[in-house]
Structure P
Amino acid sequence: MTTTEPLWGPAALRAGLQAIGYTTQQQGDFTVFDYTIETGPGAGRTVKIGLQAAPDFPTTPPGGPHVSPKVGHPHGAVHPSGLGTEWEYWSRPAANWAADRSVRGYLRHLRTLFAQLDQRAAA
């Protein structure tokens, strides 16, 4: 009988994304994947998302997403990203993480963030 140790940290984040169909790449400490915006004025557009998983993920969520290309966010708190000049970091903690500590829960958070974009930012 074999047992599988539960995954934690970046490995758990990558496995969760891959399990639902995303192809991931590692760029340093970041898991990067293509994300098609589902809602709001940018719907249908594909951007790159970079997430930095805490060592105890899924207990602690990734920080806010790193987004490329830069699209801004109407609620501010947009900062330079450690992924390079084509990227920006949105300081947006995952809402309701305690209720759903999963990759799907984090993707719902992303949908909410992108739904908040205005027409100018989505172009």
Structure Q
Amino acid sequence: MKNFVVKTIANAAALAVAVWALGDITLNGDSTGEKTVTLIVVALLFGLVNFLVKPIVKLLTFPLFILTLGLITLVVNALMLLLTSWLADSLDLSFQVEGFWTAIVGGLIISVVSWALNVVLPDGD
């Protein structure tokens, strides 16, 4: 359970960095508290998408992973971010990613920041 909380916090922080760094990834809200709650819900949604959908997409695109020496991972991460944005919009959350190339850069930022935070933060083991 502790590991789940740490990963969710790391995802929320990584999403916050992507929102801060890229103007086309937006998080709207009236107050800091509202933005924080939205960011945590989006992080949970992002984690759920990565847990359920990403393995299926990776399996289906396995030949492309070999062919591109793993660079297709950037595209898969971007698609997961776009799917999260679409789901957030469906749930009336104020998180939006504008465009595929923004999702590519955002996915890269989220991956690097999330990895770094998971290395630094304790995982409960």
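Throughout, read-outs are computed from the coordinates displayed, never taken from laboratory work. Every value quoted in this text rests on a predicted model; they were computed, and no experiment measured them. Cβ atoms are built from the backbone, for glycine too; each structure is taken alone.
Points worth noting:
- At a computed -25000 (helix-only ellipticity at 222 nm (-39500 (n - 2.57) for each DSSP H run of 4 or more, over all residues; to 500)), which of P, Q: Q
- When relative contact order in percent (Cα under 8 Å, 6 or more apart) is computed for each of P, Q, the one that comes out at 24 is P.
- Structure (P, Q) behind the derived value 19.6 of mean count of other Cβ atoms within 10 Å over residues 46-53: P
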